[in-house]
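There are structures below to look over.
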Structure P
Amino acid sequence: MKYEVVIGLEIHAQLSTRTKIFCGCSTAFGAQPNTQVCPVCLGMPGSLPVLNKQVVHYALKMGLATRSKINRRNIFARKNYFYADLPKGYQISQFELPICEHGVLEIPSGEGTKKIGITRIHMEEDAGKSIHDEAFVSKHETLVDLNRCGVPLIEIVSEPDLRSAADAAAYVTKMRQLVRYLGICDGNMEEGSLRCDANVSIRPVGQTTLGTKTELKNMNSIKNVEKAISYEIKRQTEILEDGGNIVQQTLLWDPDKNEARPMRGKEDSHDYRYFPDPDLAEVCIDEPWLQRAQEELPELPDARRLRFERELGLPAYDAELLTSSREVADYFEETLSRTNNAKKTSNWVMGEVLRLSKEKNCSVRELPVTAARLAELMQAVEKGEVSQSAAKTVFEAMDKDDAPVKVLIEKLGLKQLSDVSALEEIIDRIFAENPDKVESYKNGKTKLMGFFMGSVMRISQGKADPQKVSAMLREKLSS
């Protein structure tokens, strides 16, 4: 029997606010355990939450970017469950009235693009972190770090529109790109600031009712999202083909063993006994606030990619890569504003700039070779001050030396030889030493042009201007 896969994703994005959602504690990552806490995020008796307005503003921007319906009236609810890293015994979230509903995100697929529905986006607080790692504790112990309690989240719940592990990976990739473009989340899955849970079920092809679903957790990279879902699809298929039944449960993905293991029985929404939080008033979003959020939206990645293709004439591959992150796209456009050559600028950014960024494990905006300095180097090539190949050597030097490009060219002895009389002297010398090859060229062996060019570059130690040399050789050999 053939089966159809049905996948829905829940993405939790930690918002890049300086303080938590209901108190003034820091949200900075990496602090000593249990040092960024207070009576509010620890749920001490008598403490009262106060909403961080920036959280609502960031959620609004996400809703607008995904073409969601914005609910002007918002209510926070208590989601009741017990877990060791949830000191209040409940989580403040949203239930009946989320801030955003009925959005859409387009992802690349085999057929071009596919629209994935977004059921809802809601605001909530994060829980703490339980540490079961046997490198720190014995197998029967758990450490709890409550620094993460109260860190603001938006949860983005997709419709069950995804049909493969590859589609799911593309969706997470696109969502991470979007939150980074908006500047509302750093998207770092390794640090847990973007987390993905996958609800997976299968059903016979042609059946309309959904199969029993399982939930996958602990996928800390896009690669692991794809691997975990592929594993679960195979597991469920084998159970059904053997005549068994799928059990609704939550599974924990183990990336070291490449397997998922049961964590607990999966709850339904009624198990959480939601009710409106009595300590928090309704949040009403007026038109000026909504308009301000709309005006702050940047040019989104899909629109920017299309502009790069249509207005700048870049190939689809270039446009896709350059807009993969906002900082790379900004770097490219800032360089282009000084060079006015889209394809040459694209080649430099996709080649040398991204290579150096990867080598140094840093963002392009942290590179010593700024957009302005790259443009200065490209202008030197355009003016014939340095050859294209030598410019790459200069680029390497620019990473370690902040001297002006012209100074570096001189210091490295790479100034391009463009003086006509000096080039004529080299060419005449080569002709005098190789009269047979000159004669052969004139008799039709035009492939010897490569020999003459190579000889000039060798004698000039690579400093001769190739374009000028080529023109001079052709003129002299045709006379």
Structure Q
Amino acid sequence: MASYEPVIGLEVHVELASKSKIFCPSTTAFGGDPNTHVCPVCLGLPGVLPVLNKQVVEFGIRAALALNCEIAHFCKFDRKNYYYPDLPKNYQISQYDLPLAFNGYILIEGENGPKKIGITRVHMEEDAGKLVHQGTISTTPYSLVDYNRTGVPLLEIVSEPDISSVEEAKSYLNKLKAIIQYTGVSDCKMEEGSLRCDANVSVRPVGSDRLGTKTEIKNMNSFRALQKALSYEIERQIEVLESGGEIVQETRTWDEGKGITLPMRSKEEAHDYRYFPEPDLVPLVISSSWVDSIRKSLPELPDERKERYVKEFDLPPYDAGVLTSSREVADYFEACVDLYPYPKVVSNWIMGDLARLLNAHNVEIENCPVKPRQLVAMLKLIDKNVISGKIGKTVLEEMFATGKDPDVIVEEKGLRQITDEGSIEPIIDQVIADNPKSVNDYRNGKEKALGFLVGQVMKATKGKANPAIVNQLLRKKLN
């Protein structure tokens, strides 16, 4: 591994959030019974013609500008010809030599600091259908075809081969996903196919400037699958070269169950698709004024928001980066700060206990049962010494499970903090009596022994005693 370095380029397909398909009025809604979101146009029936959806073009320009691309003022659609059961016309309307946008980049945190990953092109195309593998008939496998997805608008975003590691690939895809979500042109839900990624991978000796023979990996439907597939393919190619073999240029599929890539077909070249201009669509002329108006409508993007959080909220760059990596998380954070002007406290709770609960229950923050006002109400209870920070974690879990307000939970569960010294003092006396060794250790200069005794008091009060009062009373009695 030390003798070789990988060269990776990613091709990312993003489903756009238009209500209708790219060339017809059929709905783009996810799901539905098979073959119910279709019409004669997207089914490729005789006698129909495509009509370009203007919103798709606007979304494409919006995304491309956010990716620092140049917008082509003249572009066209092409027919990409290939034969596959989920492609009803036996060709796909795409863009070939004159794409919508080109020459962009994304900044990521590389292994040696900030790194620019080039974007070769961004082009529009229609999606294909979906094969549903049903099983076998008389030992022969068979599949059915669902054309609901056919004609759904896609952006294909092709990176330069600037990615040098699996970690950089993950960082690039995370950053790309965040930028696209911020623009509002797609929800980028990988589990619904709104964001799909293919990878071109090769390896070469460290220090060489020549590219090795590449393979393309398909069927990676999660960030975890991307990492595992890239790691496996890099190691596989190195083993082939080290054993004296040659890498074959081909398309491979990622088998999640076996944890390996497998050959699908020999890699097609552009001429294999017999590209030619789409005769049923005129070329597209995009005015500078339209591009400028879309540019002015762009929202604050992740890098800009991160910089603002560092300056305006005095957050560490790490916190700011985590919070702004998702537009929804950043919106949640700002909603809390609007009600509770202590950004670092809010950041700690969102990045810590709330994130843990969201991950454990596989819930996105936009569907979080704990609303910003409820999280803030809990933080205010801590500030007023109604509950301790430790009890706050318990209250947050109950809020997440039930959706109840924190003050209701505190009263129902009897979680109000004990601040009465008269109630705490007898418990401290008992802890001192039960732990003579720790008492002697503390009096002999072992400060850690005090922490143990405080813990015993907190345990006896089920975490409800005020820690500051416990510390104060313990020190007074021990001294």
Structure R
Amino acid sequence: MNIKKSGIKKLDTKKLLVYGAGAAGFAGVMGAKKIARKAVQAANKNFMRVLMTDIYDENLYEVVSSTSRIGIQETMETNLRATEGKAISRPMGSPKKFPSLNSLMFSIAQLYVMPTPFEEEIDVKVTIGKKAKKPLEIDMPIIIAPMAYGIALSKKAKVALAKGAALAGTATCSGEGPVLKEEREAAKKYIYQYHRGTWGKTEELLTNCDAIEIQFGQGAIAGVGHVFNAKYMDREMQEAYGFSKAQNIVAHSRQPEVNDPSQLPALVEKLKRISGGVPIGAKIGAGKYLEADLDILCNSGIDYITVDGAEAATKGAPPILQDDFGVPTIFAVNRAAEWLYKNNFNNRVSLIASGKIRTPGDMLKVIALGADACAIGSIALLALSHTQVLKVIPYEPPTQLVWHHAKGESKLDIEEAAESLKNFLNACKEEIKEGIKALGKTSLKEVNKEDLMALDEMVAKGCGVPMVYEPFEYEYED
């Protein structure tokens, strides 16, 4: 038979082979899939039979039952302790659920209190160190919390934090690490942390900052000292700290110049004199003796106090200090503000709140409780990283982008990170303004505890605010 005459097209041998191979492959895949499904089904059937018939103390499900009782976090950390035989160091703060700012709600201005006109300008500027010779002026009630170079963050991350804060018109803090030249140049407003170590603290540094914060402790690590082993220091860190290769970085439990509270006034006066009058602050973790600590600080001539709640984070600290020590931020801020007011220090000593403050609502709530501003750390790193975390996940955790000597350290783009942080800070500022308008006010300074209600009894009692279900008693005049 003639193929041409019959109208049948000439067969393409190559295509035929390809299609044949494809069909055979498909059949093979389907066959393998069928076999695999049967194998999985059989294995699953056997597994479930064992799971459903084994006595409980021999049953694999006992792992689920016991882990649920003990807790996944506790199970994992028990194994780490059993492996290392020493205090473990957990990054990024406690996972424990403390009484929090989430239990507070704001009131709404509508008729009895009228809302602020839409076009009204809202003032959210803040002065830190109200009576200092050179007060610190910032454009919003948010500053970047102290986070150390080398011990925690990379140089790129520190510079990006400084740039982002400067673009938004607020301040950043050095942390207990050394001052990086690039970081200081990028910062518009710079707070130098007078740490518990022996590096830095030169007259040059003290005269080139906008505030000085004496570190006594923090929420995530209390007042405990720590050591960063010299073997983990690279050449860049050695140069920044001014240490030799064999020298450990030691942050003492006490301020070297304050072995007794009576020595504090001399240190405060010294820092005021050398710095030329910038605000001198103190960083403390909140504990049972908070009011007594505040008394010592305020009567030593301090200009501002940063109070760190129990929820505060750090690069690494023993879980016991994160989970079982300190006062939750909501109560720490309230107690500090109440003491400052009752003892007539509120008009002279500024209060900065710190510890798991993440949203514009959190920020405005601590202001309502009596703080002048808040310091943010973990959430600032999250905003700074933004979509750049895609450079390291899913193979590495997001923090690998910002930690010093981390696998993704070199991948952080400083300019992009600074822009992301600026956008986050500005967005928070604008939301805070909207919140102030919703309260019927025009200034951050007008926001107070009268604007708050509580969702649970502990918070209502602890902060001295009404429960949301309590009727409002009023007298209405015609």
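Taking 27.3 as the value of mean projected area of the Cα convex hull in nm², for residues 194-449 alone derived from one of the structures shown (P, Q, R), identify that structure. Here the read-out was taken from Q.
FRET efficiency 1/(1 + (r/R0)^6) of positions 130 and 210 (r between Cβ atoms, R0 = 30 Å, to 0.05) computed as 1.00: which structure among P, Q, R? Display every interim value, and only then the final one.
Working: P: 0.45; Q: 0.15; R: 1.00.
Going through each structure in turn, the value belongs to R.
Rule-based calculations on the coordinates, nothing more; no lab input. Not measured: the values here are computed from a predicted model. Cβ atoms are built from the backbone, for glycine too; each structure is taken alone.
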